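None of the figures in this text is laboratory data; all of them are computed from the coordinates on show. All figures in this text were calculated on a predicted structure; none of them were measured in a lab.
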Structure I
Amino acid sequence: MKKHLFYLSMALITALFSACGNGKKGVFTPTSSGRAYEILVVIDQELWERPAGRALYDVLDSDVPGLPQSERSFRIMYTSPANYDSTLKLIRNIIIVEVNKDLYTQPKFKYAKNVYAAPQSILTIQAPDEASFEKFVEENRQVIVDFFTRAEMNRQIAVLENKHSDYVSTKVKSMFDCDVWVPGELTATKQGENFFWAGTNAATGDQNFVIYSYPYTDKDTFTKEYFVHKRDSVMKINIPGAREGMYMETDSLMTDVRPINVQDEYALEARGLWRVKGDFMGGPYVSHVRLDKVNQRIIVSEIFVYSPDKMKRNLVRQMEASLYTLKLPGSKQEGNEMPLAVTKKDSTKTEK
């Protein structure tokens, strides 16, 4: 009997440590520290002050697109390798800079998950010299920003998996045959023709989710002009203002679109500003335009925020994670975690 208990105990311990090795949080893995969108850069102080270090700083300090005011992508901290101690190794987002001509022949990324704590993402940038490091960082600025943005969104998706609005999920399933997770705080709802809205109705920091559909009949559907026209027509009917003649509309000059991958399928991302015609209300929005191949229709999912007296980066990104959980009819995608933006060509991956 004791022998069986011994083997059972060993099996449990092995399983716990295996969970850590697979990039998942085990019982013995500390919880990471730091706030969302906060990054620690481990770099020699002199290098940090020279052009190569400034290039990395400028990437991390770049503005978040689609917001009405300037907000930088990340809160930046830095430390020298000598001071990179056990406490700092618990921070959730870390960039390690390694410039060494004896070790590297070309610049590349190396990334790892949950090495010292969980959830945690560590991106190491290696280069033989400062000039190649600076060029590599400038050429891959969007890759670096997307890597940590997606890591944070994946953490939000993990939260949503266990804590989302069952009512909204059920309603979206019944109306559109789609699966989606949105925060449980979105308790106010409205239903229209092929349209559904959920929001917090908060006086400030108001977060909203919208989904609507229409037939796929036009080859120009995935263009900025078509998107803005369709969005304005849908919102005019379904999101009216406080008085007659007021309704939500799109600021087309402040809207940018780009192709992205969602649930392993093509999508058009639109990001910009909305406003209420005839009123002073407005704020940022993000939309995903996707093709439902099963039903030959377009599904548009969108989040928008109204927060005139607060910074909006975290409010938008928190809600934006919900867009990546949307599964269309016939989807065979397992899980909702977003792939990180680092490409195989320029990187190696390790998990400890």
Structure II
Amino acid sequence: MINEIGVDPGIDHLSAMRVLDKIREEGGKMLIFESFTGGLVAPESDDNPWNYKFSWNPRNVVLAGAGGAVKFIQEGQYKYIPYHQLFRRTELVNIEGYGRFEGYANRDSLKYRDVYGLKDIPTIYRGTFRRPGFCRAWDVFVKLGMTDDSYVLEDSEDMTYRQFTNTFLAYNPNDSVELKLMHYLSIPQDSELMDKLSWIGLFDDVKIGLKKATPAQVLQHILEQKWTLKEDDKDMIVMYHKFGYEKEGKQKMIESSMVTLGQNSEQTAMARTVGLPVGIATRLILKGTINTPGVQIPITKEIYEPMLAELEEHGICFNEREISYQGY
């Protein structure tokens, strides 16, 4: 049986281990491993100021990062980012042909040291991709408390989006909801951030219509009105790994990236990258190509070589190239 065999975790394991094993087989010592995955909207369907639409469970998007402090190690120093700071600590990555992405840290990166055989690595960091500017705007929801799923709002059914936003702001009979929010979070009036918040509907006089809803459920409802894929919209999966290592006294670096696009709102890249690995793994087990007994995750050559080869036949390909070493 193979677990963790979707896109992330799944394809990330396969693609990372292929490069890691090659580096180690050639005598390299790992110094840096970074890995990012993002489920986003394809460029041709990107028609909103957030540069984002749902292609996965919206609830998981709303609650992302809320499970506690994320953990990673950087240059030998353990790092922890609490939830209220998570979306202000991002990294920028450029993917050739697709532009820039920003990544925020994802859960506990430290556990992958044992999984990938990187026990003594000085830097390991796993994250999630969004387009630049998304995380700064999402941080507004976090700071206001809109992503909280621990309590129920009174009279949420009859509340409007505007009233929902106002519940998190101090009382002032003379200031508008917009002005109070800008003052509270020090947002300039002409900021693109306010454009994002206005576009998503936070200040609209539209009834929520949800009974006994938590703030997170209300926020999800608001976002679903604007971030749901239209019939002909295409989504996009972006995956990126960076491997820094030392070999024969020289520091080297490899980056590996994969971008795949969906066909429409039903035949999505998300569905394909989650579903195909499961089907391929099942067939390889039945054929006897994969025959290691017990419960496995896809980190051995017996598993990743045939699976990556078949994924390439379906257009899910990784571009691996050497780049100049970039430390911290």
Structure III
Amino acid sequence: METSSDPTYLLPDYSKLSDSQFTQTLLTSTSTIINQDNLIEVLNQKDIFIFIRQLTQLLNRLYYSKLQHEQWSYYYNLGMTEGIWNGRVSKKMADANSMCYTYGRSKHLIKQRLDKHKLQYEKAQQTLDEHMKNTPSNIGMDNIINMIHNSIEKDQYQLRLELERRKTMLRLDAEEHRLIETFYELKPRQTEIKSAKIIWKAIHEQQNIIDEIAIFKKWLEVHAQASSYTFQDVQLPKINHMFISLSFQGPTSSAEHVAEQTIAKAEQTVQYYNKIINNEKNNLQCTRSHHKNVYLLDQIINIISQREHNMKQRRDYELLGKVANIFNQTTLTHAGIQVNMQSNSTP
């Protein structure tokens, strides 16, 4: 489940930076705080440099612990005020209705995590306080801390976005289950259940291909200079199949041209699913004239439409997580390769 993955892959680790990289990171945060020449002079003093580097990592962990405590406090308060803890249906039910079969956490687990991150925050604060006792007397700590704070705020931006995304995902997952439950409580006819399942299945498949198109376009941006394409770093089964098929149809075409054709074909698939969705909606409307309870039919159609909106909104937020995960990690990997190449070529 998306919300159970570890967000620490988005947490910067300053201990892995070289001295020059760390210095450059701080220099980018000094424009309005401290003169860069003065900062370089300070950082050239080895004992001060080590102190500031350790301080940065300690503040980084402190801010992270605070974010996590706030995150689990949100989950706990959401459960207490709105009853959103965790939900589950059978996998058979989930597959039949194109939904996630589980969401959220139990009250007990949320309380455990809340206590855990509270303790981590307190320990991080204590460690920071101990470190600050060794502050060199010849530096202005207010400016230094503000500079470090700005740097960490910038570097943890994607992390904060991801945590906010997870909050939204929890609400959307809970809404998915509520809408499905409400739909079946209306006791729809078998024909209406069949139409609903067809619509939701088509939306699910449509969103899959929409996600692949978005990721593929982003991937093409990252690999704009490539003369040939392989998708080893991303999972795009439908796009990959289309790309290979089109490549064999026109072996003399450039990779860029085949990519354009692939996107066009994928977008046609999106429209194909639109037709399925609209046809089933029309089928439901056509039963109005001989339906015994038109008000009930309207309720059923409304719930189906609400679910459609929720599914699309949920997948939009899920896509944000996928893109951040794939391309943040890809960028870091490529940066690491470049650094290694540079260091290996140094005489």
To test your reading of the models, identify which of I, II, III gives 218 for volume of the Cα convex hull per residue in Å³, for residues 138-281 alone when calculated. II
Rg and Dmax of the Cα atoms in Å, calculated, reads 22.6, 79; among I, II, III the input was structure I
Starting from the value 27: which structure in I, II, III was relative contact order in percent (Cα under 8 Å, 6 or more apart) calculated from? II
